[in-house]
1. Figure out for me which of the structures I, II the number 1.9 belongs to, where distance in nm of label points 7 Å out along Cα→Cβ at positions 97 and 121 was derived from the coordinates.
2. Given a value of 32, 58, 10 for P(r) over Cα pairs in 10 Å bins from 0, in percent, for residues 17-64 alone, point me to the structure among I, II it was derived from.
3. Rank structures I, II by relative contact order in percent (Cα under 8 Å, 6 or more apart) and report only the one at the top, that is, the highest.
4. Tell me which structure, out of I, II, gives 3.5 once distance in nm of label points 7 Å out along Cα→Cβ at positions 57 and 81 is calculated.
5. Supply the structure label, taken from I, II, corresponding to mean projected area of the Cα convex hull in nm² with the calculated value 14.8.
6. Quick check on the output: -25000 is helix-only ellipticity at 222 nm (-39500 (n - 2.57) for each DSSP H run of 4 or more, over all residues; to 500), derived from one of I, II. Which one produced it?
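The numbers here are math on the coordinates, done by the rules we state, and not lab data. Since we're looking at a predicted model, the values are computed, not measured. Cβ atoms are built from the backbone, for glycine too; each structure is taken alone.
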Structure I
Amino acid sequence: MFKTNTTLRKWHVIGFFWIVIVGSLLHFTYEWSGKMPIVGYFSAVNESLWEHLKLGYFSLTFFMLIDYWVLRNKTTGYFAAKAAGIVSMNLLIVLVNFIYETVVEKPNPIFHIALFVVGAFICQYVSIKVMRSPVRNRLNYIGLLVYIALGLLHIVLTPFQMGKEAFKLIYTIGRFN
């Protein structure tokens with residue numbers, strides 16, 4: 001169980017703002033880099049929903065490089081919390097986006113930005129709830145494996161996105177004209 005709630009709360013609030021700001025910047029870094037393939041592995045390479053999920057994952061991952069050193073000895077479920085948070089964020093974004101796109105039938109950038117912000121909040125909310133709970137070592141290791149697997153999935157599938165419109169189908173499911 002987490003030992004100091006103030007520290008936990010502070011780092012999750014900072015993490016929320018980090019995810020929103022860094023995730024938003026990652027939306028443009030591939031273009032800003034002149035479409036360098038290495039940058040495409042952690043940035044959006046097109047406007048598909050799949051690529052937007054990468055923004056949340058990699059902004060959280062970059063933040064974890066910092067907050068892990070502060071929080072690792074203060075909770076029994078660091079990796080389980082981060083995995084649960086990012087999976088919750090991705091599920092929310094995918095489900096709400098599918099419903100929205102099915103009903104409205106045309107993308108709205110303001111909606112997508114707001115959905116990303118709400119997703120970042122859900123990610124941090126779920127993470128703090130898990131960190132405040134006692135988590136068995138095995139579950140924490142499973143969380144680490146899930147988190148790594150999700151990252152590898154993003155990395156392995158990214159080359160299929162560069163120069164193509166792969167996964168555009170994911171973004172348009174439910175809209176058959």
Structure II
Amino acid sequence: MEKIGKRSIENIGKKFITLPLSGRILKKGNCMNNLYFVGYVKNKTSTKEKWCDKESWIHLNIREVRRGAKGRARKNNIPFNVSVEYLKDIFPADHLCPVFNCQMSFCNSDKWRSASIDRIDPEIGYVEGNVQWISVKANTIKNNAHPYELLRLANFMVKQYRGRNETKKK
């Protein structure tokens with residue numbers, strides 16, 4: 001494990017580390033020396049930066065996404081039965097969105113490439129076997145449309161694109 005300053009996570013045996021303020025402007029998810037910035041920790045006398053390793057960063061964000069899904073399920077009276085461990089198990093090892101083949105992350109830098117939980121069949125709810133990880137962009141497109149509606153839209157757009165390209169060639 002690389003170090004930030006004089007300390008490293010391995011040396012103190014914890015998953016999170018707090019360091020004195022560096023003076024840099026940091027956003028949640030900034031990565032430096034294989035550590036991810038979590039946020040600022042304030043106590044009565046000082047403010048420090050909180051960092052964690054990649055495994056802890058992924059666990060923390062999966063827990064946050066799960067909490068949001070659980071709240072939506074409660075609000076909409078939808079079944080919810082997925083654990084953090086299950087969500088970690090089904091998260092793609094290569095971090096690629098299965099729809100757009102783009103790198104998914106948990107950073108705020110590109111909202112559309114952020115990882116989100118998708119209900120395969122929205123009627124069943126958030127239950128094991130009915131959830132998958134896809135990008136926010138894919139989930140937004142899929143949101144309330146039936147697969148046949150999406151197919152019709154895609155066919156329409158392909159025809160438009162081909163027509164536009166043919167008129168440009170002439």
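1. This value belongs to structure I.
2. I
3. Top value of relative contact order in percent (Cα under 8 Å, 6 or more apart) goes to structure I.
4. The read-out was computed on structure II.
5. Clearly, the read-out refers to II.
6. I
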